[in-house]
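We did not get these values from a lab; they are worked out from the coordinates using the rules stated. Bear in mind that the values here come from a model prediction, so they are computed numbers and not experimental data. Cβ atoms are built from the backbone, for glycine too; each structure is taken alone.
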Structure 1
Amino acid sequence: QSVITKRVVDKLGLVLTPESRLILHGVTGSLAVPAVRLDTLETGDLIQRDLKVAVLGSVMGGADGILGVQGFEGLRVTVDFSDDEITIVRSRGQRARLHEGTIPATLRFGRLLVVDGHVGRIRVKAVIDTGAEVTLGNLALRDALVKRGRFRNEPDDAFVIGLNDATQSGRFLRSPRIQLGDANIDDLHIIFGDIHVFRLWELEEEPAILVGMDVLGALERLVIDYRREEIQFRNRRRMP
């Protein structure tokens with residue numbers, strides 16, 4: 001679900017009315033919020049018309065809004081972390097570049113990007129979320145790892161902050177190696193808990209993680225190709 005801030009609403013001269021609301025689903029819960037309808041929302045080759053968006057007082061990082069994943073079918077999103085640049089174009093089905101890895105993906109509910117992987121030797125469903133700051137794990141994965149004795153540290157208390165600063169508690173634990181396609185992730189700390197978003201995505205019963213920007217932001221380049229249903233990535237070059 002796309003979001004704009006109240007500041008943008010005021011700049012556009014739009015009027016909020018009590019009857020125009022929608023349910024906004026976030027990591028830690030769901031919230032009824034004001035909504036407005038935009039004639040056009042254009043971001044690169046993504047053009048959405050007559051779009052109803054949620055309105056919040058502010059969003060993470062002081063941005064003007066959050067771009068939801070509606071309408072991304074057939075598009076290719078490239079995030080160049082070295083140049084701080086994001087492009088959205090029509091996919092031509094291009095393959096990964098030389099020295100880039102790939103991760104096959106599927107679209108759950110038609111828009112949620114999910115990949116198969118392993119945490120240690122445990123099979124997991126991994127949701128790729130560029131809007132999440134940290135990586136989260138559900139209780140099913142935590143219990144499976146505890147059963148196998150795979151944690152290497154005592155848990156620390158942690159909190160996950162979501163919509164309008166709503167929080168959920170969890171435990172911060174060091175994960176064994178995470179493998180997603182060609183990607184191997186070591187020495188990652190994950191917040192495990194009974195997090196609302198796993199129930200929303202119907203992933204509370206099987207081991208699952210939400211991969212956030214603590215992992216994705218360590219890459220040099222990330223491509224999400226919705227036409228190919230594939231993630232392409234390049235690791236940062238190591239300094240000699």
Structure 2
Amino acid sequence: MRRSLFLRIVDALKDHDNYFMQKKDSLDRLRLSTLQKVTTVFRILAYGASADSTNEYIRISESTAILCMKKFYRTIVEVFGDEYLRTPNINDVTRLLKKSEERGFLGMLGSLDCMHWAWKNCPMAWTGQYLGRHGSPTVILEAVASYDLWIWHAYFGLSGSNNDINVLQSSNLFANLTQGIAPLAYYTIQGTEYNVGYYLADCIYPKWSTLVQTISQPQGRKKQYFAMMQEAYRKDVEHAFGVLQLRLAIVK
């Protein structure tokens with residue numbers, strides 16, 4: 001993580017939640033600093049470290065490390081949620097459509113896919129709810145990501161043994177579209193005007209007008225070129241998943 005980004009997060013946490021301020025105890029001694037608390041959280045997230053291991057490096061007890069984590073993610077959502085946990089606005093849609101036109105997919109708003117990973121530390125009481133097809137607890141993240149690694153849709157935490165289609169049917173990605181609150185995308189292809197964007201997806205998904213898949217066994221240069229480009233640009237979301245797991249070992 002860049003130093004400037006880390007310090008931006010530190011300052012935001014300190015300004016928003018008094019818990020992250022360095023205070024004095026009853027003996028007028030300085031207690032844990034803001035940097036200690038935030039560094040503890042990032043060690044857990046970035047390296048998948050256990051809460052009790054932070055005491056060796058940062059001198060923070062297990063209970064305090066867990067409390068720091070809870071305070072951290074709640075404050076992050078409160079401070080940065082309006083900016084980073086939102087659906088695309090008009091300016092975002094315009095930017096996405098411009099980039100998709102440059103790439104030859106006018107009207108594309110991103111790539112859709114699911115990431116599955118084993119929940120190694122799943123509580124025993126929840127094991128049955130999240131038991132996957134491989135016999136171990138599994139968590140699924142459905143996401144839409146753009147070319148610049150912006151994950152602007154995420155649906156996470158569905159219990160039970162699921163595949164990508166089950167998750168799609170229970171998520172709000174297309175439910176928002178039917179309710180008229182999804183981002184509108186205005187574009188024209190061969191004289192026909194559209195106001196709904198689409199997403200690149202793999203062949204497991206249903207053949208909806210809002211999901212564009214590759215062509216199986218394409219015949220002819222045009223179809224072969226389309227299949228090649230679709231499969232290449234569809235990997236935007238896989239790229240985002242890869243970066244997410246690389247930066248945050250806790251989700252591996």
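If distance in nm of label points 7 Å out along Cα→Cβ at positions 121 and 137 is computed to be 1.1, which of 1, 2 is the source? Don't skip to the answer; put the middle values down first.
Numbers: 1: 1.6; 2: 1.1.
This figure was derived from 2.
Computing distance in nm of label points 7 Å out along Cα→Cβ at positions 161 and 209 gives 2.4 for which of 1, 2?
Structure of origin is 1.
Any idea which of 1, 2 comes out highest on relative contact order in percent (Cα under 8 Å, 6 or more apart)? Display every interim value, and only then the final one.
Working: 1: 23; 2: 17.
Once relative contact order in percent (Cα under 8 Å, 6 or more apart) is tallied for 1, 2, the winner is 1.
Check the numbers for distance in nm of label points 7 Å out along Cα→Cβ at positions 41 and 225 across 1, 2 and tell me which is largest.
Across 1, 2, distance in nm of label points 7 Å out along Cα→Cβ at positions 41 and 225 peaks for 2.
Given that semi-axes √(5λ) of the Cα gyration tensor in Å, derived from a single structure, equals 31, 24, 16, which label among 1, 2 identifies that structure?
Numbers: 1: 31, 24, 16; 2: 40, 22, 16.
Working through the options, I get structure 1.
So distance in nm of label points 7 Å out along Cα→Cβ at positions 81 and 97, computed for just one structure, reads 1.5; which one of 1, 2 is that?
Of the structures listed, the value fits 1.
For mean count of other Cβ atoms within 10 Å over residues 73-80, which of the structures 1, 2 scores highest?
Structure 1 gives the largest value of mean count of other Cβ atoms within 10 Å over residues 73-80 among 1, 2.
-2500 is what came out when helix-only ellipticity at 222 nm (-39500 (n - 2.57) for each DSSP H run of 4 or more, over all residues; to 500) was calculated for one structure; which of 1, 2 is it?
Answer by label: 1.
Tell me which of 1, 2 gives 4.4 when you compute distance in nm of label points 7 Å out along Cα→Cβ at positions 57 and 169.
It was calculated from structure 2.
Out of 1, 2, which has the highest value for distance in nm of label points 7 Å out along Cα→Cβ at positions 65 and 145? Before the final figure, lay out each step's value.
On the way: 1: 3.6; 2: 2.8.
Between 1, 2, the highest calculated value is found for 1.
One of 1, 2 was used to compute mean count of other Cβ atoms within 10 Å over residues 1-8, and the result was 18.0. Which label is that?
Label of the source structure: 1.
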